[in-house]
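Only the coordinates and a few stated rules stand behind these numbers; no lab work does. Computed from a prediction, not measured in an experiment: that's the story for all the values here. Cβ atoms are built from the backbone, for glycine too; each structure is taken alone.
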Structure 1
Amino acid sequence: MVKLLAVGLGGFVGAIARYGISGWLHRRVEGPFPAGTLAVNVVGCLAIGVLMHVVDARDPLSPTVRVFLTVGILGALTTFSTFGYETVELLRGNEARLALLSVVANVVLGIVAVFAGRALAQVLV
């Protein structure tokens, strides 16, 4: 129950951070490029890289604090950070083919799913 609350609180913080960072950049960067999304994805990947290196090297965090930071804050800020971390872990484990498969599958299937969701919504709504 404590971990669940930690994830929820972290998600609250991460979602607000995502909204704030994305909105701030959207107002400052002209044009259609989604700079805010790119920024939160890169920041999230940087943060999970630093955090998990520290955890791997020293393990200073309790499991509750770890899920608060990773699943909660970074998960709500961007799931791309998890995707990036898992891809790096596959590469570190000499699983380059699986890493490539994961990258291609996530990107291609994610985009296809957005198109499919839009098409489904057009039929249903």
Structure 2
Amino acid sequence: MPFELGLTVALEKTAHPDHEWVVCEAVARRINKSLSDLDGTDAYIHGGTIKGVFREIGNAFVGSKRQPSVKEMMQIYRVLRAQLEEILSNAGAADPFNARVFKELCLWASKAADELAS
């Protein structure tokens, strides 16, 4: 994670100054130990729970167009969990960290979000 975060920060500073990045962490103040270069950056502390991650995503992207509640994000999450095994099987993949699986999960999430909004 430190390497990928470093690339993200560098990308914002050089090629994409309009690019935004956030740091999420399960435990408060642990970021200062593992990534001291980010001292002064406010990490979004989610407590290691799904609801906590959704709460902090909402806080991090408070200015975005869509503003789903934690309850709505949990509903979308349940749809994705229900579809995951079939999506993995159809893609011949063992985990969701696969481009095809990720794209299909995004499509399902978008569809579920649209249905919640209507």
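Laid out as a table, the results:
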read-out: Value 33, calculated as relative contact order in percent (Cα under 8 Å, 6 or more apart), assigned to which of 1, 2; value: 1
read-out: Read-out P(r) over Cα pairs in 5 Å bins from 0, in percent, for residues 23-70 alone, computed value 5, 23, 26, 20, 16, 7, 3, structure in 1, 2; value: 2
read-out: Which entry (1, 2) yields the derived value 10.3 for mean projected area of the Cα convex hull in nm²; value: 1
read-out: Distance in nm of label points 7 Å out along Cα→Cβ at positions 55 and 95 - highest-scoring structure of 1, 2; value: 2
read-out: Identity of the structure behind -27000 (criterion: helix-only ellipticity at 222 nm (-39500 (n - 2.57) for each DSSP H run of 4 or more, over all residues; to 500), calculated), options 1, 2; value: 1
